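Heads up, there are several structures right after this.
Each reported figure results from applying straightforward, stated rules to the coordinates on display, with no laboratory input. Remember, predicted model here, so these are calculated numbers, not experimental data. Cβ atoms are built from the backbone, for glycine too; each structure is taken alone.
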Structure I
Amino acid sequence: MKFILNIFILTFLVECGYSQIISGTVRASSGETLEGVQIKWLGDTIGTVSVSNGKFELKESKSSDKLISSFLGYLGDTISIQNGNSSIEIILSPVQQLKEVTISSKRQDTYISTLQTRNIETLTSCELKNAPCCSLSESFETNATVDVVQTDAVTGTKEIQMLGLKGVYTQVLIENRPDLGGIASSYAMDFIPGTWIDAIQISKGASTVANGFQSISGQINAELIKPFNSKPLFFNAFSNHEGRYEFNLHLNHKNHSPWSQGLLLHTSGQQNRGDHDKDSFIENVLRTTYSGLYRLFYSGKVWNTQFNILATNDSRKSGQYTHKSEFDKEDSFYHITQQNKRYEVFGKLAYLGLKGKQESIGFQWHAIKHEINNFIGFRTLNARETDVQGTLLYKNNIINDDNIINIGLTGQLNDISQNFDQNELVYNDRTSGLHAEYAYSSKGFPGEKSKFMQNLGAVLGLRLDYHSHKGWFIVPRLNLKYNFSDESIIRFSIGRGLRRARPFTDNVNRMANNRTWVVEPNLPLEDALNMGGNFTQSFSLNKRSGQFAIDVYKVIFQNQVIFDADADLNKIIIYSLAGNSQASTIQLSSQYEIFNGLNVRAAYKYSNVKIDYLEGYRDAIFIPRDRWLFTAIYKTPNNKWQINGLANYTGKMRLPDIDGIPAYLLHGSTEISKPFWRFDLQITYFASSFEIFSGIENITNYRQHLPIVEHDNPFDKYFDAGRVYAPLNGRMFNLGVRLWLDKDHHDDHHD
């Protein structure tokens with residue numbers, strides 16, 4: 001009983017930061033939220049910039065109670081903050097000038113900061129509305145850095161790729177907490193609805209050591225909406241003509257007391273089967289998903305707390321069918337059923353009574369239980385995971401505010417069992433680690449230091465970890481940046497990353513075949529070095545803003561777990577490769593406001609990914625060499641209508657070898673895929689309390705025909721549903737609506 005009481009007390013000492021946080025929203029006097037507003041304490045160095053929907057958060061000042069707000073084209077404002085008032089609204093009035101035109105520049109829906117040392121690209125909540133994304137995995141449809149690909153014809157799973165590597169090499173964070181790894185890697189990004197997301201930060205290359213050693217290609221952090229600065233009531237509904245649907249309901253409450261709470265509910269699914277190729281295999285995986293997230297926040301003078309409960313139930317059915325009304329239950333048909341049950345409790349805490357202005361101490365934790373029960377053809381996949389993790393963090397300055405030190409201690413218990421086709425893998429990993437990270441950035445007066453030091457930024461991190469399978473190891477990471485001006489910046493990063501491969505659950509999308517899976521025993525941790533750089537140039541042309549960026553990165557593996565579908569036509573071989581595996585990526589991207597209301601973006605990415613397979617040094621499968629992305633966003637002068645257009649080019653990629661497969665079973669498929677374009681269009685109408693959006697996906701109706709090898713004899717040795725490289729569905733029409741209330745009737749207005 002005492003133990004339970006202690007856990008209960010600890011739970012309610014959780015928080016979303018490590019210090020007293022002031023949060024709020026910035027609006028124009030017309031009611032429009034403003035993004036990119038500079039907000040700082042009068043006479044202090046603590047400041048921030050408003051992000052999506054005008055929201056901001058910053059640490060409470062110990063020397064000032066007045067907030068200064070400034071934004072181009074608007075009158076500056078100064079407001080006093082009363083004790084205990086941690087949620088505010090700032091109203092800015094536009095500059096009124098006679099016989100003159102005031103031009104204001106706003107931050108784009110997606111942007112690369114020229115202030116942060118690490119190479120971080122931010123996708124705001126406005127960007128997430130530019131496509132009918134329904135989950136975290138689909139939130140990158142309009143983004144060039146992260147690619148979303150369909151990987152097979154029967155499981156319905158989607159995979160992300162970053163820096164030319166599979167999504168398992170990208171560490172996924174939820175509010176800067178490691179999540180969605182383990183056995184969830186093939187599914188879990190589908191479990192976070194898009195409406196729950198407030199913003200996404202994509203960190204390319206060597207990232208911070210504070211979140212662990214697992215990041216290899218980079219990090220993706222999803223910031224979820226918070227009850228104290230979100231709409232009290234929000235409802236979203238979406239459907240397309242192929243039978244996909246989604247409903248979301250958000251209930252948030254904030255009042256005078258330091259407590260706020262929110263309940264986020266989600267359900268989605270797929271009803272229509274679809275069999276465009278008439279091969280008896282349905283292309284739309286029948287699916288039903290239920291998710292719920294309860295959030296409880298407390299913001300006090302000494303303690304801040306955050307406590308969350310998240311539950312997901314996801315079931316899918318696919319394969320062959322003989323009748324429109326039901327699946328044939330005879331054993332002679334190839335059936336696939338997938339069941340995921342995932343439960344999480346997580347939170348953060350902070351003690352606010354420390355004396356230093358930059359000093360803070362916090363603790364974040366989670367406990368996760370996940371179960372997978374799949375039936376694929378005549379084989380089963382059962383997986384179980386229990387994951388418990390806690391991290392204690394301390395932050396303070398050294399000498400002055402230019403020099404910040406971050407120290408942390410992490411412990412994790414991760415138990416995983418995987419059983420596929422009577423082959424069992426069990427991992428009972430125990431990990432403990434200590435990290436220290438030093439950050440330098442110039443915050444003092446210009447005359448106090450040289451010009452070089454004024455423009456320099458550096459983050460040097462080091463981890464010392466003990467892993468029950470590998471033993472002790474060190475993870476160093478370095479990020480450097482130099483500002484040639486406020487608009488021009490160059491960055492460099494280098495660092496090590498390691499991860500535990502889960503051979504079966506990492507490759508759920510490759511299981512729809514009849515090959516024998518052979519897994520090398522005692523696979524080591526995957527180990528890689530990531531190095532690269534970025535140059536970002538912001539500019540103004542004809543009094544309109546734009547940005548140009550170049551990214552160059554290379555990942556070199558010291559150890560990599562290889563999925564080999566080429567060595568033997570009758571086997572899938574998974575083994576460890578020491579060295580001679582690398583991925584090189586070059587990305588060029590730009591965006592510019594052509595005229596008032598019209599923003600365009602263009603990006604090109606070249607990927608060269610090589611692996612020394614058993615058959616020799618070859619291109620990795622399913623990684624295209626070339627990708628192009630073009631987007632255009634036009635918003636009418638009255639802000640009532642918005643039109644989004646997207647064009648996406650996917651170049652050639654290597655597919656698994658076809659030696660030994662009869663040609664008539666391949667339906668024209670070769671070992672090199674065909675390049676293709678995809679075009680999307682969406683129109684949105686904005687009103688004061690609702691939005692209606694409708695669009696067309698895959699306008700040209702391009703799709704891959706007959707992707708399944710030997711579909712008419714699915715229990716034969718040649719059957720393979722995993723040679724997918726292009727859309728399987730043709731043109732799709734969609735319609736959706738978003739409704740909300742702006743005011744909480746139980747919440748008095750705070751100035």
Structure II
Amino acid sequence: MAGILLSTELGAIPGIGLKFTARLKKLGIITVKDLLWHFPFRYEDYSRIAPIGELQINQSATVQGTINQIATRRTWKKNLLITEAIIVDETGGIKAVWFNQPYVNNILREGGRYNFAGKITGSKREIYLASPSYEQIGAMGRGETKHTAGLIPIYPETRGLTSKGLRYLIKPILKSLDPLEDFLPEEILKENKLPALNLALKRIHFPLQPNDAESAKKRFAFEDLFLLQLNNLKIKTRLAGKNALPLAINQDKLAKLTGSLPFQLTDSQKQSLKEILADLQKPRPMNRLLQGDVGSGKTVIAALAAIFTAENNLQTAFMAPTEVLAGQHYRTISKIFPNFSDGIALLTAGKTELTPAKISKTLLLKAIADGQVKIIIGTHAVIQKGVKFKNLALAIVDEQHRFGVKQRAALQDQENNELANQPIPHFLSMSATPIPRTLSLTVFGDLDLSTITELPAGRKEIVTKIVAPENRQKAYDFIREQIKKGRQAFVICPRIEPGAIKEGEILSEAKKKALELKSVKEEFEKLSKKVFPDLRVIMLHGKMKGKEKDQIMKNFQERKYDLLVSTSVIEVGVDVPNAAIMIIEGADRFGLAQLYQFRGRVGRSNHQSFCLLFTDSDSGNTRKRLNYLITAKNGFELAEMDLQIRGPGQFLGESQAGLPDVAMDALKDIQLVKTARDAAKEIISNDPEFKNHPLLAKKFEEFQKAIHLE
């Protein structure tokens with residue numbers, strides 16, 4: 001195996017056939033690098049070679065012995081091929097059994113000495129080794145092992161490609177690979193007690209003891225977090241060197257504007273506004289994240305920043321992830337600031353408006369390009385080709401975690417400035433999804449943070465209850481009673497269509513569970529015709545066209561319907577103050593952060609509000625997890641719990657994060673995140689261009705190309 005490089009394609013290595021490479025490809029493994037960075041997700045501890053006479057049921061162990069006899073037979077009842085071998089050592093004998101693996105009979109031979117690693121199963125009367133791994137050893141029981149007598153790595157697998165097959169490939173490649181250059185500076189490795197790259201690769205695949213695997217995992221997690229932190233600090237440094245248009249803030253005008261609001265700002269709203277306005281007065285671009293609990297009043301703070309931008313005769317682009325939310329921001333801001341004379345526009349794929357009337361897209365784009373419209377609210381349509389701003393000075397993004405860095409860059413036009421010193425917009429992002437501390441330090445680490453920590457005065461705590469199947473009718477009676485008092489209700493379902501089963505189809509457990517999920521269409525039919533035939537029920541889901549969704553939401557807000565049955569399309573930002581009941585079907589199928597978002601659609605007025613979590617699961621763990629929603633003091637505490645339970649993919653989307661699994665898992669470890677951040681700060685302050693660290697410079701360039709926080 002001479003001349004193997006990380007870039008070598010596995011198909012070019014002698015002995016790895018087309019069948020094997022096709023299976024590897026299913027796991028995204030094409031090159032040697034892909035294979036070696038396909039890390040184990042756990043390890044079986046077969047390090048102890050146990051005498052056969054001492055084996056116990058349910059024990060995992062390695063047995064070292066001689067095969068006394070081996071044979072394969074067919075069972076006629078289930079048509080299975082069973083291979084059985086009798087293994088003996090000086091303390092006794094035990095049977096090993098393999099199902100539908102007749103080739104084992106051709107590999108193992110009577111009289112040969114082998115290691116067998118597996119789980120001891122059976123009954124008090126007879127125990128046996130179930131489908132153990134095996135490998136031949138010398139007469140003295142010595143020799144290097146891959147599958148037995150140690151900590152055995154278990155990998156993510158695919159059909160026809162087992163962990164044993166992966167170990168068989170990885171071990172000789174690791175031996176033949178030339179030593180790799182380590183991009184992590186030696187001082188960082190020493191300071192953080194991390195193994196060097198070559199040692200870490202060996203330890204993560206074939207650890208001698210549990211600490212080996214842990215230290216190797218820590219090293220690979222650290223390096224990804226470290227690169228991500230370097231990226232954040234680079235963005236901050238680059239932005240600090242850019243120009244932005246400093247705004248003049250008239251304090252009398254500020255007092256007049258805040259005094260004219262139909263409500264009083266809370267202390268943390270005032271503090272957040274102060275921080276944002278202070279940034280806007282600087283000649284350097286603001287890069288700030290405004291986060292706060294659901295209903296804490298982030299929109300009005302962002303709107304005030306936009307109004308002051310307009311006061312400076314400059315433009316604001318305000319981007320939301322959905323048409324429903326963009327339309328709501330447009331109506332809310334128009335209502336709160338009815339005397340704003342510079343015009344607030346709505347621009348989505350399906351709608352163009354300029355307060356107070358509809359306008360053609362052509363005329364609106366011209367008005368934006370001429371600088372006549374000062375606040376433009378919309379979806380991705382705001383950054384599409386054909387939209388030209390005259391003097392964009394502030395970019396606002398709602399639900400920041402739903403947009404990738406490329407979209408943020410497009411809004412700030414960081415990559416396309418014709419002149420290097422051309423001013424770029426200030427950037428303000430908002431999130432009602434509480435972001436755990438580790439994520440705000442890493443994935444959003446390039447942003448300064450403002451937090452609204454309290455709800456507006458007069459809001460009552462939402463009463464949250466878990467509803468078991470036997471209490472469903474009681475819950476329905478309660479809902480009808482509340483609606484008769486004048487309130488409205490949301491019903492959230494995990495799916496749109498009822499699940500279909502093909503004739504004769506054998507269902508996996510996963511599919512059975514998926515088909516059990518309540519669908520919007522089924523639930524709408526049931527509620528409107530059977531449960532609440534006397535009430536006005538409407539349905540909403542993501543497959544509807546924008547205009548239809550907007551009309552349904554408008555009708556619901558105007559109290560033309562009592563119940564809205566919906567998918568998670570209403571998760572973010574929808575504001576219906578009269579809605580006081582949130583019913584969540586299949587609540588155990590949603591993450592805590594998402595359930596928190598749903599619940600936040602009610603409790604937005606002085607009416608007592610309720611959230612009912614329907615679940616058919618009788619699992620203790622399910623109840624414990626749902627109870628967190630009842631006991632958590634705020635969204636941030638809940639977000640930390642969700643991070644530990646379900647991982648960062650719950651917040652970022654596994655496919656969106658752009659981070660390897662090891663780093664994704666490490667985002668739960670606040671201490672490692674801080675350590676990586678400190679190391680990155682030290683490098684940036686001492687060697688910002690990595691001139692003294694050429695290997696790091698090369699790796700960082702690769703990392704920037706590969707990562708896609710989208």
Structure III
Amino acid sequence: MNITQFRDTHKTLKKYDYQKTPLDKGYTDKILYINFDGPDIKEKDVPAEMKEKFIGGRGYGLKLLWDGTKPATKWNDPENEINISGGPCCGITQYAGAGKSIVVSLSPQTDSVMDSNVGGFFGPFLKFSGFDALEMQGKAENDVIVFIDGVNGTVEIFEAPEEPLNSHILAEQLTDIFADNEKDKINIGVVSTGDAADHSLIGMLNFTFYDPRRKIVRVKQAGRGGIGTVFRDKKIKALVAKVDGIKGNANNVFDLEAIRERGRRFNEEMKRDDEFKEMRSKGTAHMTNIMNDYDLIPVHNFKYGSHKDAYNIHSDIYKSLFTQGLFDGCWIGCTMSCSHAVDDFKLKTGPYKGHKVSVDGPEYETAASLGTNPGIFDPYWTIEANFYCDTYGICTITWGTILGFVMDCYESGILNDERTGGLKLNFGNKEAAMELLHQVARGDGFGKIAGIGVRKMKEMFIEKGWGDPKYLEDIAMENKGLEYSQYKSKESLVQQGGYAMTNKGPQHDEAWLIFMDMINNQIPTFEDKAEALHYFPMFRTWFGLAGFCKLCWNDIEPEDNELTDEPEKVPEHVDNYVAIYKAVTGRPFDKETMILDSERVYNFQRVFNLRRGYGTRKYDAQPYRAAGPVTIEEYESRQERYDKQLKETIGVDPEGKSTEEKIKLHRKYREERYEQLVDAVYERRGWTKNGIPTIERLKELRIDLPEVIEEVKKHL
């Protein structure tokens with residue numbers, strides 16, 4: 001089927017013609033607004049104040065969501081929005097990792113603001129089609145596909161009753177339909193989800209990128225917080241964007257040569273990395289054995305940080321399974337090329353049993369979430385589960401933490417065969433774990449319960465009297481309703497804060513500090529940790545405002561980085577980003593302005609959480625398993641370490657004490673330390689003891705908008 005045949009066989013609900021606005025220094029200053037209730041399509045101008053204060057990307061998504069919703073808006077109300085924006089640097093091709101966009105919505109899992117970063121082609125193509133952001137509200141009556149034609153300047157909404165939902169099929173079909181020919185497929189970007197988004201709260205979005213060497217459509221994920229579920233609640237089946245080619249200076253930047261010069265410098269560093277972290281041959285999977293060696297990879301629902309069978313998931317094994325020698329960047333010009341794939345993988349289960357597919361990944365988070373956390377040390381099982389999570393529209397991080405939780409509950413007697421519908425969900429049970437994944441996609445069996453997420457399962461189990469409430473609170477690895485990302489934080493106080501003090505919940509993209517803390521020992525003192533939990537969340541926020549991938553910042557480092565005054569910040573790369581941002585926008589800019597711009601948006605998001613009924617200190621509490629050993633088994637598995645800490649750090653002789661007594665002593669110490677850290681971080685951020693931004697700090701950041709100040713005053 002081609003586009004003409006598609007139009008002939010699909011009812012057009014709305015067509016909107018527009019005059020494409022050329023990009024100027026990374027911006028069009030236009031928003032594409034779609035309301036599916038009408039449906040209605042229109043263009044909106046970006047107000048000057050919004051551009052100045054919110055920059056782009058996550059900032060634009062948050063401001064549009066704030067303006068478009070009310071404090072009582074629910075995730076499944078028509079007025080809830082899905083907003084996509086890439087930022088001014090999104091779409092440049094001369095520096096690695098410049099294809100990122102951010103999706104923002106109210107989350108089915110957290111009931112508050114969710115942002116999720118994603119690669120692929122749709123974010124840049126939205127910009128090249130003439131729009132800095134896409135803002136979507138309302139609910140269609142029937143399934144729809146939206147086509148943004150940046151070649152001819154039209155936006156169309158089609159009814160789409162027949163197309164399959166699962167991403168690996170739908171994305172291929174739509175790319176075939178909307179491309180003029182094989183060569184044109186690289187000019188198509190698709191956003192889709194899958195069956196699980198119809199039957200769970202944990203649905204995610206897939207953003208495609210076309211791989212001309214493999215001649216297939218591949219996907220990157222906006223995974224966290226259930227935004228795919230919101231997508232399907234609005235009856236959106238897919239978004240498609242088409243452009244007339246990827247040009248070298250589509251962003252019409254202020255100083256192209258300055259960007260090229262920094263890109264050349266970084267590419268030389270990439271070549272030197274091939275024998276170090278091996279990002280171009282392993283991607284983030286290079287960390288599987290490193291995390292295991294340092295007792296940091298989650299095993300058995302974050303009980304442990306290593307396992308004797310972890311040699312089965314060593315990064316060298318994944319390297320041998322990934323197809324090598326191909327360009328694996330998810331955006332043009334990304335020489336890091338870390339989006340690896342396992343090709344011609346024959347599926348053994350599910351609706352596509354016997355099919356040969358290409359599987360994007362696994363990346364480290366997936367190797368842990370669909371491997372070590374449920375106690376499954378079989379890379380082939382992980383690859384199959386990775387594929388099904390992607391095509392069904394399930395976040396692999398979320399699913400792995402859910403899987404670890406239900407297995408922990410099963411082994412401790414909270415769940416049993418009757419409650420799971422006969423699934424024997426012991427750690428390591430590959431068959432039961434895979435069947436549960438398929439149940440989520442079908443919306444049947446225990447999958448209907450697993451698909452509501454860890455927090456709602458915990459609350460349900462407590463309500464039904466299935467287990468000790470305190471124990472369930474301790475082992476349910478969620479914060480703010482979002483499942484934990486895949487690093488064991490027991491021995492890293494700074495990573496505990498980096499997870500639980502996040503705005504959206506424990507996701508590593510805000511403050512991933514465990515490598516710096518536990519492996520490189522770059523944050524040794526308590527004061528260093530508090531400062532890191534101010535600087536790094538603000539610094540990393542900037543990537544989501546400008547349109548960059550974070551991996552290129554510190555996963556590759558200059559040879560002399562350790563000789564700098566602040567090696568943990570990778571100063572040369574920070575300087576690269578300052579230079580590139582200035583070269584794109586022409587705006588006066590330095591590394592201090594970078595942090596202030598980010599801090600403004602970060603604090604706005606904190607106030608947004610307040611408006612949603614959250615955003616205070618009690619919501620920054622962590623489950624105890626994130627901080628220390630919960631069970632006797634847990635303690636005794638690392639008894640030598642814990643006893644030594646009792647004696648040398650806590651100042652208590654462990655001799656003659658029972659394991660239960662020692663667990664209590666550790667808990668008291670560790671919980672007090674965490675509260676001290678919270679106090680220090682709040683003070684550094686300019687927040688009250690209750691975690692509320694002060695009016696003085698908001699004024700300093702120029703985010704003292706009347707509605708923001710009004711909200712804060714309610715809580716002071």
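Things worth noting here:
- The greatest value of distance in nm of label points 7 Å out along Cα→Cβ at positions 34 and 682 among structures I, II, III is that of III.
- Taking distance in nm of label points 7 Å out along Cα→Cβ at positions 490 and 610 as the measure, the highest value among I, II, III is held by III.
- Label whose coordinates, when P(r) over Cα pairs in 10 Å bins from 0, in percent is calculated, return 3, 13, 24, 27, 20, 9, 3, 0, 0 (choices I, II, III): I
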